[in-house]
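See the structures that follow.
Taken together, the values in this text are just the output of simple stated rules run on the coordinates, not laboratory data. The structure displayed is predicted, hence computed values, not measured ones. Cβ atoms are built from the backbone, for glycine too; each structure is taken alone.
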Structure P
Amino acid sequence: MTGHIAALYRHPVKGFTPERLDHADLTLGGPFPCDRLYAVENGPSGFDPAAPGHISKQKFTVLAAIPEVAKARTAYDEATHTLRATAPGQPDFAGAMSDAAGQAAFTAWLGGLLGEEAQGPLRVVQAPGHRFMDHPLGHVSIINLATVRDLEARIGRPVDPLRFRGNVYVEGWPAWVENEWAGRELMVGFARMRVFKPIVRCAATHVDPTTAERDMDVVKALFDNYGHMNLGIYVHVADGGRLTVGDACTEPEPAA
């Protein structure tokens, strides 16, 4: 069965606004373009730009720790490295994330939004080639929209797919079939992907991305209804290519 790409999203600043794309060009072994380029420390994280390594998301301003982050609406200009941000009760912000002054200005703006929810000094961190993924090998994430709808049916209420902060949203696959694909390959648009593992969900999914309210225990709902806490899959790019909304997404061949 062949599905299709229903939507593509990037998240330039970890934890902040998903940005919808018409297309994305993936490279062999690479991450999703312009995704999780920056993160904001909530107090010292131990991240070393000279020797970047994986750091727990709990060290950053993310929804799992601070739901109020969803009140910010951000947009990133890749060409100029300019981040724009708006939030209720806050002045509009624009600054270059490529320089220390712009980064400091953004953290000052964010501090005004988060107030006492920010535990320690806020600081933008980045390193060339490094991505702030929840899993060190979580290069690209795919969400099966039929799976989200099945969860909705089980719990009897709508579930915004953007709670799962994926890169590629697919329509047309049977619900939950992706959980059986670890180690197998599929075509997504014109890129060949190798499935790494299902994505184990956390409290970030409990936050409504529109209202910034922690209003739903998605992790418990998954466990109570399915006996696991997975939704979505991580994949690695085995052959690069362009992904465009509407492109086919072909299921892997049956396992031998």
Structure Q
Amino acid sequence: MTAACERSEPSLSNPPPAPSTHSASPIAPAESWASRPPREWPQLVLTNLAEFHGHTPLQGASAFLLKTQGGRTLIATAKHLLSRNGGVDPEISISALDSAIRSWRLFPRTLADQLVEAGKVAADGLDDPRLDWLVLTLKDIAKPLPATPVHLRPRPVDVGEQVYLVGCPYAEATCEQNVYAGKVTARSGHRFRYDIDPPVDLCGFSGAPVVDQAGHAVGVMTVSFQPRMQGELHVEAGGEDAAAIYRSVERQR
């Protein structure tokens, strides 16, 4: 896979406020697999192979499947992959994405035959420049899924909360899925940072899921600061709250 590593953006000088969530937002029960050791978790992370009309392709990075309270299954990844950060040139705007997609396949990195295809943009408001979420529809919902979908959590993560980053570094050619434990160390607007163990090269993690102890997606992997390093390996990563898009995703039918 040849997609670029995660971008490292300067922190926002005027970060958006933390997303508000409705107190009545339903919270899904904990996933049955979440209580197992991470090595026994089902496949969650996928990789991308997308071709576009008039743009270079996206090959690699990460994505995952969402399930809404209404029963829809969707695809989630990081919006910045639609630019040179993901190998895509020229950059594709959200408004132009539906017509630009020639094909968008997603699969576990070592199992290219177990795939699903993305259709079109699946939520309103993703053109907001403060957001790095990209949510897409599934083209064939009857097809067997190559990964287990997860619910979005409507409440932002708290500082000190345990989270898990699920993904694969490019350096591990045979990796299907690794889980990196961490604790949230800081928040700014609708983004958060967390330490990760074991240390890892985060190239290839853009768009990966960040989940809580219940197995719910609390964020998408994206970096808006210079993360701490241990040599050439990262000991810190970033995420953007699922709460930032929760209402928009759930109100789509």
Structure R
Amino acid sequence: MLRADLLSVVPENAVRFLGHETHSHEYPHLIHVVSGAADLVVEGRPIRLGPKENLWLAPNVEHSARYTQESVVFGPFLSPQTIPPNPIQLLGIVPDLTRLVATILGAGPRTPEEVHVFRVALDEVLSTMRLDCFPLLTPAHPAARAVAQACIASSSTLNELAALAGTSPRHMQRLFRDETGLSFTSWRARARLNVAVARLRGGTSLQAAATASGYASRAGLLKALSRETGIERDELSRDALGAVERWATTGA
């Protein structure tokens, strides 16, 4: 158990153990649970973070925090340009952040120059979180681009979408192959999965992410994620975001 009589010896760091009332920051902000758990209220929304989980907040997002007795929570500021894709961005467990936070706490940077080195390292890791998990090229041909924009949320078939674009399905398939390196079906699957992962990063449920990305059910989204990544559906069901982020980072 942490020594309660020592938690406030360094006042500026007491927040790492005790939590804080509602406030906001002018810079983007990372909240990383080193150990224990954190109960947050972010813009009126309750969020619980477990060990090694991360929350990435945009500037001026109001939040409060309460920590369990055994908790250590680290909340570094980020560079002004390191803005999350959503104002409230749940990241789950990100191994690179876990290692980096442990390094920062061990190194204990104090001077502005020392702090800057570690802030740049945090910026670099978080910048990858804004990237699509499933890289895609957008077709340049106007008809193919129109189909690409319409196909993610639409349940229409390629025949129907090609007809709306004034061309044949065969020609549309050729355009996608030539300009993206993927078949239309593969391109749409990846585009939908990118939408789903973005929603999961924002803290939505699997079912809500499935609906937003054009899948009829949670099971349909899990099946598509499993097919694209090779991750077993049971693992995805337990922690879809964490599993996919690890896959995107390590390829395994």
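Taking distance in nm of label points 7 Å out along Cα→Cβ at positions 35 and 187 as the quantity of interest, name the structure among P, Q, R where it is greatest.
On the way: P: 2.1; Q: 2.8; R: 5.2.
Result for distance in nm of label points 7 Å out along Cα→Cβ at positions 35 and 187 over P, Q, R: largest is R.
Assuming -1000 is helix-only ellipticity at 222 nm (-39500 (n - 2.57) for each DSSP H run of 4 or more, over all residues; to 500) as calculated from a single structure, say which of P, Q, R it is. Could the numbers behind the result be given before it?
On the way: P: -4000; Q: -1000; R: -14500.
Source structure: Q.
Taking mean projected area of the Cα convex hull in nm² as the criterion, which structure among P, Q, R has the greatest value?
Numbers: P: 13.6; Q: 12.6; R: 15.6.
Max of mean projected area of the Cα convex hull in nm²: R.
Of structures P, Q, R, which gives 3.2 when distance in nm of label points 7 Å out along Cα→Cβ at positions 75 and 211 is computed from the coordinates?
Values: P: 2.6; Q: 2.0; R: 3.2.
For distance in nm of label points 7 Å out along Cα→Cβ at positions 75 and 211, the value 3.2 is produced by structure R.
25, 19, 17 is what came out when semi-axes √(5λ) of the Cα gyration tensor in Å, for residues 83-234 alone was calculated for one structure; which of P, Q, R is it? Can you show the working numbers first?
On the way: P: 32, 21, 13; Q: 25, 19, 17; R: 38, 18, 13.
The read-out comes from structure Q.
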